[in-house]
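Below you'll find the structures, each written out as structure tokens.
Each reported figure results from applying straightforward, stated rules to the coordinates on display, with no laboratory input. This is a predicted model, so every value here is computed, not measured. Cβ atoms are built from the backbone, for glycine too; each structure is taken alone.
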Structure I
Amino acid sequence: MNTAEVKKISVSRTVGANSSAVADYSFALLMAVARRVVEIHNGCKNGDWGKKIALDVFGKKIGILGLGAIGRGMVQRVKGFNMDIYAYDVFKDEGYIQENSIKFVDVETIMRECDFISIHMPLTEETHHMINGDLLSKAKSNLVLINTARGGIVDEEVLYQAIVDKKIYGAGIDAFEEEPPQNSKLLSLENVIVGSHTAASSFEATNLMSLMATGNIIKDLGRV
């Protein structure tokens, strides 16, 4: 940004263009992990038509880490499943929290009480490896963890061990610390569904990003 300012180059962003797409994908991962969709699909294709017991989602408790546009999108989606909503954010919007009947608590309480956790926070020094061994040791054994935010927020080695040791149920991971991940043991687990940092990639989101970017350029050219 400093270099752009010195060279008088306008910098703009397409804020919110892909929020709905990421929220959709986050909830899709949550459902897919809970109901073992990919595992059942692969089994059927290989001739295994046995019944696999999975988790219900309706009426459960979800913790949403980060109440920006995407986090709020998740709030809208989980309401349809009559879920109890817990949340944490650096900023507390009292009006929004009360309007949506959200229990605003600390991360440890979310980890201890929730059945699902969906991460929608930026990667900072404070959030790096925020989901660590100490925190995961407090989780329910049926916890499903979803991360469509940034790699590095979750300690992946610790997450792998927690799943292998059946400390938690599974995870949906669309953001890795290294992308593509090299020799990540998480890729070997059936109850982990992974993505290629693709949550924002829908036709509608990419079209909207293009339109907003074009609008920003036109606006900036008008200032010249």
Structure II
Amino acid sequence: MSSSAADEMKRAAAAVAVGAVRPGMRLGLGTGSTAKHFVDLVGARVRDGLRVVCVPTSERTREQAVALSIPLSTLDETPALDLTVDGADEFDAQRRLIKGGGGALLREKIVAAASTRMFVIADQSKQVATLGAFALPVEVDRFGALATRRHIEQAARDLGLKGDVRPRVGRDGHVFVTDGGHLMLDCAFGAIPDPETLAHRLAAIPGVIEHGLFIGLATAIIVAGRDGVRTLGEAV
């Protein structure tokens, strides 16, 4: 699939999601190339008079929203949201996700958990039979990062998972640092047959701030493909 075709699909999915936005809503704005389309469309509706208040999931999204004059808040000011719309690096038929490729997984998960509904927008290439083709991001504290990494590797081995666990490096060649000041490990485990158990094991490791398995959070996944847009889960 060409990049232009994938981009058109992402925008088509975002257009369906923005159709669910109603005046007065409290929205969570996701991060990444697909969520960027949704933010653009919300900005266009705000210009046309839509009144909403939004919480961004990253500094990058906040800057985009400010440029579009979208009214912003924080979870301290607006702790309960009506809807969050975000992308995903992978999803399966049970609406389980891998997220964090853009480096914002902690804030993305906090915002999603504060929302009554979460819509994921994606092109069809992101759907998999079994999660794990995309390396699982795990956000860790800087203190004791190597020890934390070893615990992650052991937890994976205990579940029969193998593969490299590597610190993420940014495009500038330096170690990637999240908006929260943490490090990111990318775990190339391959197929993850039991994501719930892995999520539980990772969450129990001291030093793990958050992992990129989003389970039980997506109420709908809006999937754009060559034959149009379909929805998994709750009708949009």
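A value of -0.92 for log10 I(q)/I(0) by the Debye sum over Cα atoms at q = 0.19 Å⁻¹, for residues 68-155 alone, calculated from one of I, II, originates in structure I.
I, II: which one has Rg and Dmax of the Cα atoms in Å, for residues 4-99 alone, as calculated, at 13.0, 39? Of the structures listed, the value fits II. Comparison across structures I, II (criterion: mean count of other Cβ atoms within 10 Å over residues 92-99) gives the highest value for II.
If you line up I, II by distance in nm of label points 7 Å out along Cα→Cβ at positions 116 and 140, the top spot, with the largest value, goes to II. If you line up I, II by distance in nm of label points 7 Å out along Cα→Cβ at positions 36 and 164, the top spot, with the largest value, goes to II.
Which one of I, II has helix-only ellipticity at 222 nm (-39500 (n - 2.57) for each DSSP H run of 4 or more, over all residues; to 500), as calculated from the coordinates, equal to -11500? Computing helix-only ellipticity at 222 nm (-39500 (n - 2.57) for each DSSP H run of 4 or more, over all residues; to 500) on every structure in I, II gives -11500 only for I.
Output the label of whichever structure in I, II has the greatest value of distance in nm of label points 7 Å out along Cα→Cβ at positions 84 and 148. Numbers along the way, then the final one.
Values: I: 2.5; II: 1.9.
Sorting by distance in nm of label points 7 Å out along Cα→Cβ at positions 84 and 148 in descending order puts I first.
One of I, II was used to calculate Rg and Dmax of the Cα atoms in Å, giving 17.4, 54; which? Working through the options, I get structure II.
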